[in-house]
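Below, each structure is written out as structure tokens.
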Structure I
Amino acid sequence: MKATPTSIPDVLVIEPKVFGDARGFFFESFNGKAFDEAVGRHVEFVQDNHSRSAKGVLRGLHYQLEQTQGKLVRVTRGAVFDVAVDIRRASSTFGKWVGIELTENNHKQLWVPEGFAHGFLVLSESADFLYKTTDYYAPGHERCIRWDDTSIGIRWPDIGMAPQLSAKDAAGSSFGNADLFM
């Protein structure tokens, strides 16, 4: 496994070693010991989630103020543009974002630690998105920042159509009015 810091050093691109031949491929999608070494601390995941979304679906930018969640995300079918936004006020990268394309073929994963808002846009006809979380989903603590907030300035890929949003995501807070971490 290779772990590469992004422009926000706490957010890591995780690349497993993939073994392939004419029959297909094999890779270890998660190894607790190797992951802990990569992030520099013990991380315990308590929940695995799987979503399937159609092209143009944009989910996010989500986070929980309490029962904060670190997320290890990957795509097993299709392609997404995945984004993490630093919402820790005390951080030197506060308000900055990173984005990476995750696909079924590149096998890359993104480690989004606690204190970040997270979202993704589906680039392919559909995508299966899997993620491990460090705490349980807590709807009462969930928050959402608008995906298109100009003060963050995320450069989402042009997919030739308007993003499809849930009612919750369409009603997300502006970054300036959002409840954020200290």
Structure II
Amino acid sequence: MNKIIVSIVFAVILIIGINKITDIIFFVEKPEKSAYQVVTVSSSNNVEASSSSSEAGSGDIMALLASASISDGEKIFKKCTACHSIAKGGKNKIGPALWGVIGRKAGSISDYKYSKAMADHGKTWSFQEMDGFLIKPKDWIKGTKMAFAGLKKETDRAAVILYMNKNSDNPLPLK
């Protein structure tokens, strides 16, 4: 029994020792300055760029909605049905029921316990807001408990948004 314990202790010490020795032999100093310098732009240009990019994004989603298909959205939405229901009067699952979500305020279903971040978000689910959220939910609303990787393809997001808009008592107009 003693031989086994000594062998295990010796193996652990040997592994730690080899790790320390390789750290000493292959030590690499980090440079003081980054190899790629980012040139700063004045703040007035940043404001103009961000407002124009948000306008461009909103125009893009509207154009994509015009060419999207509700049937494609229904197929893609099947990824969401593990956590959400979309039927009228559907029950909350892991995530809230999504009937009438487009045009509704975020975090507003009374019988669902939202994360603090989602409850505090306070924006209305417009086409643009939903598009940004579906890219990567955790990046759009920091602190949300929704563990979905997101939809990378614009056409997939547009189709799902179109499908969710259809599943409502008052669908938003596609203007």
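Values in this text are rule-based calculations from the coordinates and carry no lab data. Here the structure is a predicted model, which means the values were calculated and not measured. Cβ atoms are built from the backbone, for glycine too; each structure is taken alone.
Just a few scattered comments:
- In this comparison of I, II, the computed figure 10.6 for mean projected area of the Cα convex hull in nm² is attributed to I.
- Largest in distance in nm of label points 7 Å out along Cα→Cβ at positions 7 and 119 among the labelled structures I, II is structure II.
- helix-only ellipticity at 222 nm (-39500 (n - 2.57) for each DSSP H run of 4 or more, over all residues; to 500) from the coordinates reads -1500; which among I, II: I
- The maximum of mean count of other Cβ atoms within 10 Å over residues 23-30 over structures I, II, that is, the highest value, falls on I.
- For 1.8 (distance in nm of label points 7 Å out along Cα→Cβ at positions 127 and 159, calculated) the corresponding structure among I, II: II
- Comparison of I, II - label where distance in nm of label points 7 Å out along Cα→Cβ at positions 15 and 151 is highest: II
- Structures I, II were shown, and P(r) over Cα pairs in 10 Å bins from 0, in percent, for residues 87-134 alone at 26, 59, 15 was computed from II.
- Which entry (I, II) yields the derived value 3.7 for distance in nm of label points 7 Å out along Cα→Cβ at positions 103 and 167: I
- Source structure of the calculated read-out (relative contact order in percent (Cα under 8 Å, 6 or more apart), 29) within I, II: I.
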